[in-house]
Structure P
Amino acid sequence: MELRLFRNAWSNLLGAAVPALAALATVPLVVAGLGEANYGVYALVTAIVGYFAVIDINVTAGSVKYIAAQHARAEPERIAETLCFGSAVYALIGAVGGLGLFFGAGQLVTEVFTVPPHLGTEAIASLQLAGLGFFLRQLQSYLHSVPQALMRFDVSGRLEMVFGVLVPLFTVAVLMLGYGLFALIALRVAASAIHCLLLWRGIHGLLPGLRWRWPGRALRSGILGFSAYSFLSRFAALSYAHADKLIIGALVGVTGLAYFTVAATLANRVLGLTFRLSGVFFPAASMLAAGGELARLDHAYLKATRYVVYLNAAMLVLLAVFAEPLLRYWMNPDFAASGDTVLAVMALAQFVDSLTSLPSLVNDGMGHPRVSGLFAVARALAGLVIVYLGVAGWGILGAAWGHLLASLLFTGAFLVHVHGRTVPTSLARLCAHGFLPGMAGTAGVALAAGLAERWFHRNALDFVLVALATLVLLGLAGMLLVLEGEDRRRSRAWFRMQVWPHIRARIRAWAGG
């Protein structure tokens, strides 16, 4: 099980990491091609479409749990019933949301949000076209989860990686050809359609005998019952991801939204990568819980937490300490001046939120989505109020601080509540074995990097040297304080056998030449 977890986690990570790099690399070109105001409209359209997904009742979660258990029990007919029911539900959700976007586009653009009049017509047309994209994205989201439920993250990850690279590249090409916002939305709609077809083909390869089978009432009720509480968690995630942008678009305007979106996107993309490592825990926890293997689950949970927290803390150091030069060299001085503090605070908020990722997945895998769902609703409602007050009083910086405050309050409450209750590990053991090594290992590096950034950063070369030195120190901290004994020995053996011979051969070739 552990080896499969590692392979699936790696595939899931690559499915997000490579597209994230492609997207971040092309953001400056997209902003330059559209202009700051148009990019703000683009971000607004994306946020509106994303927020419409609150009508998704998260049947994906119920399907993943049921398909994982059915696969473990070798029940292909039941898998087909679950898959067909989920596909029908998501087709209905996509149709309802798509029609709502199409017919409500005019009112949203002209009456709800602050969009400059000369951009209004294209914004309305783009949002209407995005309604079709919403329908396809709902189907794509569900089909994407099916290989994951079968513990074949390599299938979903490979497709996600390919489309995640090609779409940003084609986006830049479309802008270079002189097209605008409407063409970008059309490109994404076409990509979603092709992605759905390839996912369906991949699922048929994994389930060659798949036929349309409508489930009985008991299975439908079971899936919907589990999904009902999981929906609450999804609602909170969507609120966190999109509502702040809608509030900024209404109270501040699209230019301020562009500054916030770029900084928040960088923090979300980078710190969201490790969630992909954690994502394999949901079907795995479902399988282990069904088999009563709680000791194995506890061991895997503590070990995964130890490494994920360290990776997130390391990325937090890089984003928070180097926020200003990252935005300056990646975008331009205006984005650095307006968004450096936003980037640092949003990165910290993301890190705090990430501490609940693994506990939530284990909690749901143990069959307690009600707990995570109710916490998610409370966090969404209180968080939106806090963010709204922050934006009303302090603009985009207030939004960032509002996110951080909500993260601190509800992450602490969630961790205290679930451990020892719905998650079979005590909070004291989690802190000692999961949180402390990674946080302690990076705290000293953060202090040293902050001082070096202040004292030695004078130009781009200084920034690169300080950042590289910080990476080296983070790597040493991970090797000495975070890696467990057996993993440390394996890493050393791998380096001696696989890496060092190549380095030595290159040194000899260079010396001989």
Structure Q
Amino acid sequence: MHFRNRHRLPLLAAAIATWLTVGGSPVSADEKVFDVVAPFEIGGLDPAISGFVFQRMQITETLLEADAKGQPLPALAKKWSVSDDGKEWRLTIRQGVKFHDGTDLTAEAAAHSLSVANTKPGMLRSAEINAITAERNDVVIRLAEPFKPLTAVLAHSSTNILATAAYDADGNVQKIIATGPYQLTLLEPPQRLAADRFEDYWGEKPSIEKTTYLAAGRGETRSLMAESNGAELVFQLDPPSIARLKRSKDVHVLMGPVPRVVVLAASAGSGATAPAEVRKAISLAIQREGIAAAILRAPGTGATQMFADSVPAWHDESLPALVYDPEAARALLKGQGWTSGADGILQKDGERLSLKLLTYSDRPELPLIATALQAQLREVGVDVEVSVANASAIPAAHNEGTLQLALYGRNYALVPDPLVTLLADFSDGGAEWGPLGWNNPQFEQTMSALLASNDPAEQQRLRNQIVALIQNDLPLIPIAWYRQSIAVSNEVENAAIDPFERTFGLSTMRWAE
């Protein structure tokens, strides 16, 4: 991380072992550099792995963008059209756009980049793509079946457009050669990068010339960096630090709702939680508003259903709310044959109702919520063992089929339309960050009907039905809705929270005068 003439706490000095260098030389202490700190590690060069970091730092761009409501906007593609049968999409490439190596963006380069992305894990696989080709100045995508949310998929970071020279012959990304307003100057995975303003950028040039990024997984470290002026923008604050940072004279805290939900995944395929009644009992034992107020310091964010009213297309005001009712929870468990043992833990057929809950500390509130859930579930006779591991432990246990409970924050704005993430998460009984072993034919049919419908009123009815089916079976148990938080130095202006978490907003900020 670049150092300026600022006081640094010993902990920060330990957390940041070396200076970032640009072109092999330390950045001058007199230069203004906009430093960003966030919890996300840079796992590699491929957009399928870490494209979201490069996108948030505005190094890479996609064919389409999205506005604050998730509606599609032109980006590297200046316009698009869809055939009457919905199976052919044409995206016209913007002229005069240069990659960071000085070469021109062409339809051929964009089609190559998307074709490579389509061979790797990513949101493009949500659509059944037969071919991606270039015809004159158009990228042409031919589908096996219509897929209306393709505009949202083409705004996802896994579809970042890179120059053909960025790939080797096997489609592996060797370097980041993109089109964004910032050009990569240094990359040291998994923690840091540096970038300079790209002077040949096709759009409005940013005011801020130099920037760096540091991945700091511990929430305490990020908060201390905000307090000590260690960075201009610190993303994702731990709740206990927010009140303290709000009193600081050097930074200001911004908070805003995002389509991210803290969920408790419970195995619907095997084990004690396979019956829906057991999952409903677990839900009834959870005091959501207490968790929201005491741990998240955000009263009113206890999740009464999967999506908050800040996502109006997926929030149904008429849906009966998830509530706290421990007596009803006990009655449901008793109805499933569970009886209280000598230690107060329920048992059946000689087995205790004992479950292992996996979570991770990248989001510092999650272990605290897990501990609260452990206490609340014990009140109804469920013994929970909390295991705080790396985030990768959850998909690993999911794939092994050993997952019992998992607590995590799920971002339903991975693409600007939550439908695409839901499709990926709930397919084939549940993907890595979705439910485990949940098969509901009505859910599958409703999803298919939504994808086929052209009637806005019918689409809304189907979305409400999807949310109601999740609420009824609870393969994922919503706990709390997120409010994103960032701390921003008073040395900069025009900071804002992107509700879809696609950008840190570097290009629209400027140094305060």
Structure R
Amino acid sequence: MKDQFVIGLDYGSDSVRCVVVNAKNGAETGSAVCYYPRWKAGKYCDPARNRYRQHPLDYIESLERVVREALAACGPGVAERVCGISFDTTCSTPVLTDRAGTPLALLPRHAENPNAMFVLWKDHTAIAESEEINDLARRWEIDYTRYEGGIYSCEWVWSKVLHCLREDPSLREDAWAWIEHCDWMPALLTGNTEPGRVVRSRCAAGHKAMWHASWGGLPSGEFLEALDPLLAGFRERLYTETCTGDTRVGGLTSEWAARLGLPEGIAVGVGAIDCHVGAVGAGITPNVLVKAMGTSTCDILMTPVEKIGSRVIRGICGQVDGSVLPGYEGLEAGQSAFGDIYAWFRELMSWPLRHVAHADPALEERILDELTRQAERIDPEESLPLALDWMNGRRTPDANPRVQGALTGLTLSTSAPAIFRALVEATAFGSRAINERMTDEGVEIAGIIALGGIARKSPFVMQVMADVIGLPIRVARTSQTCAAGAAMFAAVAAGLYPSVEEAQRAMGAGFDAEYVPDPARHARYDRVYERYRALGAFIDGF
């Protein structure tokens, strides 16, 4: 019997990554990466206003290119044996649609309107709307933020669509519904984008849209209309039911089969949030925390539903039955800035090179490497500056997009490597605060798995993280963990495995590094962490 193959697609902030995987053993036979052309050119974004928008054409054009390039890398005979395809995307990344489910930016009259485009996860233009949602939820007969950690974020769908509708009256005549990026891709490929019929992701709906089975799905129409009459009718035009990531949405249409070079009718699986899918690709098991470490972090943990019961975990990014694997309660947390903090400091250090010395831009890329080498040489017992990692607000615990970072304890002898080390330690302290919130709420953390570029490329950051947290951290071997997880879901949607756990066991790549905490450094970091907590309390009562 010939080998069968599946495709996993991972839509990140800057690019889409595609892997073609042998479903029998998880071996990667081809891969490709495609950067979104409009995004790369800086279109439709305004960083000064925290506005980050992406055109749906970036997703479509990149999809065609990346799949064909990945298949070409496989050699002959593979494309016709692909039997399933699944997606993960950043989230919450929603877009307003018309009655047919077409993103408004694909209509000629809205083609250049940022408010008609997908609102990227890190867009923070809807802070005021999120605060209104939280205020109303606390006064309403049902607290719809109950399973969202008790705080609704400006990064999530209802905040964003309300902000776009308020800011841009020109959209209101056409805006009929909204859709998450992870739901739109499978809908597009199966030819079923009508808002009331789209198969919706349990993962995205539960963590980002206040969906919960106990109150019949999304927040009531009365709640949404009380929030703003602009939302009247949206609930009725959207959905009640959701599906877990192992579900088959439908078959690939003939049009998309031709555009991608794949067989018509192959299984298209339900989409999900990138970090949740990445946790599956990394080998998540019950009560093992998976940290996706990149520009920000996303922490995923799953525990048997019966162990959570009716309890709610305060201050995280939601708890959802089946958001990671069916049968388990999926918990999400994370930090709004992680690698972005290191990149910010690199940019700060490179400013005089660029603007005064007019140096070769390649020198800027070496700054972070040298800062790392010098910071590693600093004895942790030395008196260092202390930093607070809220440069892009705080995601968890207890979301607050308005707080800001801090740096204290500076002297005339403080060096750039010392500041960099303090920033690295601050990001580790932020991770520890998340862990402590979960354990304080009665959730066991039996181990940690890390994935992403930082986990694979920075032993310094990973060792500091292990020393601060006090637990060993294993690093997932595959460099495309999210796409690999999507491929596992595709294999189940295609009927090749009866469950995602079976797909994990057959297709998982294991681990290639482990960082073990040093007891002496951990004891030292216990003391510094208390100072971090005190600084946070001073800034925000944290």
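Figure out for me which of the structures P, Q, R the number -12000 belongs to, where helix-only ellipticity at 222 nm (-39500 (n - 2.57) for each DSSP H run of 4 or more, over all residues; to 500) was derived from the coordinates. Clearly, the read-out refers to R. Taking Kirkwood radius over Cα pairs in Å, for residues 169-304 alone as the criterion, the top structure among P, Q, R is P, with the largest value. Matching task: 1.4 is the computed value of distance in nm of label points 7 Å out along Cα→Cβ at positions 273 and 425. Pick the structure from P, Q, R. Label of the source structure: Q.
Each value in this text was obtained by applying a stated rule to the coordinates, not by laboratory testing. In this text the structure is predicted, and so the values were computed from the model without any measurement. Cβ atoms are built from the backbone, for glycine too; each structure is taken alone.
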